[in-house]
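Each structure below is given as structure tokens.
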Structure 1
Amino acid sequence: MEHLLAVAQHFISQGVVLDVKEYGSGNVNDTFLVTVGRAAPTGKPKPAGERFILQRLNTGVFRQPELVMANLAAVTGHVRQRLKLQPPSPGRRFEVPQVLLSRDGQDHVLDAAGAFWRALSFIDRAVTFDIIKDQDHGREVGQALGLFHCLLTDLSPSRLADTLPGFHVTPGYLRHYDEIRAARDAPPSAEVEYCLGFVDERRDLAYVLESAREQGKLRPRVVHGDPKVNNVMLDIETGEAVALVDLDTVKPGLVHYDIGDCLRSGCNPLGEETEAWDRVRFEPDIARAILKGYLPWARDFLSDQDYAYLYDGIRVLAFELGLRFFTDYLAGDVYFKARYPEHNLARALVQFKLTQSIEVQARDIRGIILDLA
């Protein structure tokens, strides 16, 4: 705690850090909520007032954190400028986190161990949920992603660095899986055998989106990279989406990655961490709600080819995440945080079951897309 207090103090010019506590449920970075008090005339701090987010970036994942910060500054600055010129609607707020500078004017602090720390503004009067509560919530999640994409349509992807080479490039994950599979013996179990067979049966699926990009059918844009349900913040009073957070993965990519990831995470009512993986199901009614929120913002920039590959994006992203979890399990949990030995195996089973449910309901899902296009 003493170390956290000391690091947090670097990002405030006045007052004193009163409290630092863990915040959120991210799988990669370490995130904390910092509460700051102002010094009173007696020398005692006043009651807590300001709060901000303190994060230790996982430099094992983000190997060039300075580029992450440059992307973050470019995207948030562009979004804030667009919102000034074109607010989403009267009375509706929408925010992106703002980078807070340290006392010496830097966008990060390195501690004695070389850890990379940064601070972001806290989105007040808003909450997140790991699972979509109802169709109104689903529509707001879709609105947040659609508005985010809309605000970035005139930001060239060439202005952003590729901070995660290979991220959401499914053929690369399949190659990595093959390397790990060849180098290590898979632990014997019925669940492992199921996953091995699942991947073998769907190897061609890994190439669908990237092949379309190579053929010029899909083009790169600026994407969020990780628009899961719990990265959309809702106003505690109105229930409206007011922010899309966790912007470390913003980079050039296909919007299908974002749409697919959003629907993959949102349309599974049991959530990513459920132990009841055999009961996981993709819910088309929630998909309809999300797309009802998303597509009105996206009609001006989605092409006919983009629409043609929306279903594939949903299916590919569920398969991709399952493949990543399963590979990490086989590799010894080197990427995703795991709370117990089979945690990433359990996560993989959830995503593979979700993929199967998407496939079974392909006609219904395509019909929803066609109805709302």
Structure 2
Amino acid sequence: MVDRTRVEEVLSRIVLPGTMRSVMQLNLLRKIEVKDHRMKVTLSNAALDPDLREVLTGQIQDALRGTDEIEAVAVDFEEAQPKDLNQVGKVVAVMSGKGGVGKSLVTSLIAVAMAREGKSVGILDADITGPSIPKMFGVHGRPAGSESGLLPVSSQTGIQIMSINLLLPSEDEAVIWRGPLLAKAIQQFWEDVLWGKLDLLIVDLPPGTGDVPLTVMQSLPLAGAIIVFSPQDLAAMVVRKAVKMAQQLKVPILGVVENMSYFVVPETGKQINIFGQSRAGEMARAAGAPVLGRIPIDPELARLSDLGQIESYRSDVTAQLQRSFSEILAAAKEGEPRNPCSVCQSWIGECPSAKAKGAG
């Protein structure tokens, strides 16, 4: 009698080359069949090219042959799309109304913090025209995949990353696209990338309230958003627009993070507010959400980010951010797919015409 749990344990140790993720983590297993001491394992072929399928077949046969008196192992693949296999626990967007305030930095620090807690984490870099996530993590490899989809690239600690920069001929190549193409790219990163089983997917949004943030908020099942800002009055004013956008689209604001909040003089320990007094309390009140952290200007953090080694950064501030985010993430509800009326952009159930006709 074949113990399915034991077979799954074996498959959980078989890691796809270049991904740092197993067959089970990618949710590829479809069926296990046994007859006359012969086993047939059926996997999904989503995002797997022929060479990768061949490698997997050999690894699985070697690992399972002889298990529970199994004499022969056949591996079969069936058609599937990544979106049919993906099981993402919670999706959180990181946003701001203004560029240059540190959204990508906060995205990266949160991802690293959650990975240190043992959670499986992915980053969807939605800043198509100004991507910086791959650089901060030192990730340069082109994603593997097939006609059915792509596999995200793993960071050194196993964080799954998908960014347009990983698909360009060079990282400084300009992406000159209009809004509809940008929105389509985000949709493809969500549906055509094999994220597999993730506890958390963080979406790094571009600044502003344009097509990409709107697409993410309307089409992804967000558990909520994190608002990032810096102390300057101008930045705070613009960021309030992002707060209002999230509120109007009924995306819960989970918390706010102030970046470049202060600088600590190494020789004296004195705290200097280079960009003015903190606005963390003010922004928290505007967002109706807690302050998750105040990140200082730290040359070491800048250095490691430039070197692609942000996963090595540790400080008391990031430890606090980790604790705060863990608490609000545990309390956040899993998001629901958003279906705005195509005419008035109200949510189904609130749109007068949708109520009358039963559709939006």
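Values in this text are rule-based calculations from the coordinates and carry no lab data. Quantities reported herein were computed from a predicted structural model and do not represent experimental measurements. Cβ atoms are built from the backbone, for glycine too; each structure is taken alone.
To test your reading of the models, identify which of 1, 2 gives -10000 for helix-only ellipticity at 222 nm (-39500 (n - 2.57) for each DSSP H run of 4 or more, over all residues; to 500) when calculated.
2
Using the calculated result 14.8, 46 for Rg and Dmax of the Cα atoms in Å, for residues 208-311 alone, pick out the matching structure from 1, 2. Intermediate values should be presented prior to the final figure.
Details: 1: 14.8, 46; 2: 15.5, 50.
It traces back to 1.
Comparing distance in nm of label points 7 Å out along Cα→Cβ at positions 184 and 304 across 1, 2, which is largest? Walk me through the intermediate numbers first.
On the way: 1: 4.7; 2: 4.0.
Going through 1, 2 one by one, distance in nm of label points 7 Å out along Cα→Cβ at positions 184 and 304 is largest in 1.
For which of the structures 1, 2 does the calculation of FRET efficiency 1/(1 + (r/R0)^6) of positions 104 and 224 (r between Cβ atoms, R0 = 25 Å, to 0.05) return 0.85?
2
Can you rank 1, 2 by distance in nm of label points 7 Å out along Cα→Cβ at positions 176 and 216 and just name the one with the largest value?
Top value of distance in nm of label points 7 Å out along Cα→Cβ at positions 176 and 216, among 1, 2, belongs to structure 1.
State the single structure among 1, 2 that was used to calculate Rg/Rh (Cα atoms, Kirkwood Rh), giving 1.02. Kindly include the intermediate steps, with their values, before the conclusion.
Working: 1: 0.97; 2: 1.02.
Attributed to the structure labelled 2.
For which of 1, 2 does mean count of other Cβ atoms within 10 Å over residues 128-135, calculated from the coordinates, equal 15.4?
Considering all the candidates, the number was obtained from 1.
Which one of 1, 2 has P(r) over Cα pairs in 10 Å bins from 0, in percent, for residues 8-71 alone, as calculated from the coordinates, equal to 20, 39, 27, 11, 2?
The correct label is 1.
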